[in-house]
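**Student:** Below: a set of structures, written as structure tokens.
Where a number appears in this text, it was derived from the coordinates with a stated rule and is not lab data. Note that the coordinates shown come from a computational prediction; the quantities given were computed from them, not determined experimentally. Cβ atoms are built from the backbone, for glycine too; each structure is taken alone.
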Structure 1
Amino acid sequence: MNPDYPFVAGGVAALAISLYLLCKRSRRQLWQAALLWACLGAGLMIQGFAPHLPIEGKYFVIPQRFLKAKTVRVDKIVDQERRMQNLSALLTGLAAVGLGVYYRHLLFPRRPEQTIQKGEPGLS
């Protein structure tokens with residue numbers, strides 16, 4: 001099994017952010033962000049270490065490295081691939097949405113309300 005290094009590097013970086021937030025003591029509710037970053041990192045790491053079976057047509061193609069054993073359970077290999085893809089998508093997707101909600105004040109800053117002076121158009 002060859003790891004997919006960009007996913008593994010992204011997972012390690014997200015886990016490092018999570019550990020940094022847990023060690024930081026300035027705010028009380030950083031554990032929520034740390035948990036979301038850890039879920040994102042775990043999802044990326046799972047994706048990085050998944051078997052990555054190629055698909056041709058509508059079928060998985062089993063590489064020769066899996067066929068070297070005496071008994072090959074192709075259904076188990078394909079099932080493992082699907083479970084890892086689903087778990088990775090679930091963890092990464094939910095963590096990304098959670099981080100978007102957690103950091104919404106940074107992503108979408110509110111503009112200060114414009115004060116309307118007397119005598120300006122639009123004031124009744």
Structure 2
Amino acid sequence: MIYYAHSTMIYGSKLETYYYEHIRKMFNYEEIINPSSDIPQDLDSDLIMELCYDKISRCDVLVFTCIDGYVGIGVYNEIRHAFDCGVYVYLLIHNKLILLKDMSIFDVIGKDNNWHSRIKIKE
């Protein structure tokens with residue numbers, strides 16, 4: 001099972017659909033967890049994240065996308081949780097998958113508990 005971590009800014013968009021279908025083709029998986037559609041979004045943000053963490057812990061793979069080289073604090077925390085659970089983590093960028101070994105790809109810029117914080121992906 002794959003978890004697709006991505007910005008809420010693209011939930012419900014054509015870009016989200018494009019990435020979702022691309023992941024499906026690359027992995028030949030029937031089941032992809034998309035928090036946009038598989039987790040209720042009308043709940044408190046902390047509860048939403050707990051539900052996301054629960055789904056991630058039951059997956060084999062997490063694939064994430066970024067926007068202009070950044071991920072938000074929610075995606076960053078999902079990735080960190082995946083590593084804590086022994087889940088394989090891939091970055092989907094330029095239609096290629098990059099397997100990450102750890103969190104060293106991220107340059108944390110002013111990270112706090114603000115859900116709007118952004119984390120830069122190192123070049």
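**Student:** Using volume of the Cα convex hull per residue in Å³ as the calculated read-out, with 197 as its value, let me know the right label among 1, 2.
**Tutor:** This figure was derived from 1.
**Student:** Given that Rg and Dmax of the Cα atoms in Å, for residues 51-98 alone, derived from a single structure, equals 10.6, 29, which label among 1, 2 identifies that structure? Working shown, then result.
**Tutor:** Working: 1: 13.6, 45; 2: 10.6, 29.
Among 1, 2, the structure yielding 10.6, 29 for Rg and Dmax of the Cα atoms in Å, for residues 51-98 alone is 2.
**Student:** Continuing with this model, one more query. Where does the value 0.05 come from, among 1, 2, when FRET efficiency 1/(1 + (r/R0)^6) of positions 35 and 67 (r between Cβ atoms, R0 = 25 Å, to 0.05) is the thing being computed? Walk me through the numbers on the way to the answer.
**Tutor:** Values: 1: 0.05; 2: 0.95.
Checking each candidate, the match is 1.
**Student:** With FRET efficiency 1/(1 + (r/R0)^6) of positions 11 and 59 (r between Cβ atoms, R0 = 35 Å, to 0.05) as the yardstick, tell me which of 1, 2 scores highest.
**Tutor:** Max of FRET efficiency 1/(1 + (r/R0)^6) of positions 11 and 59 (r between Cβ atoms, R0 = 35 Å, to 0.05): 2.
**Student:** If helix-only ellipticity at 222 nm (-39500 (n - 2.57) for each DSSP H run of 4 or more, over all residues; to 500) is calculated from each of 1, 2, which structure is the one that comes out at -10500?
**Tutor:** This figure was derived from 2.
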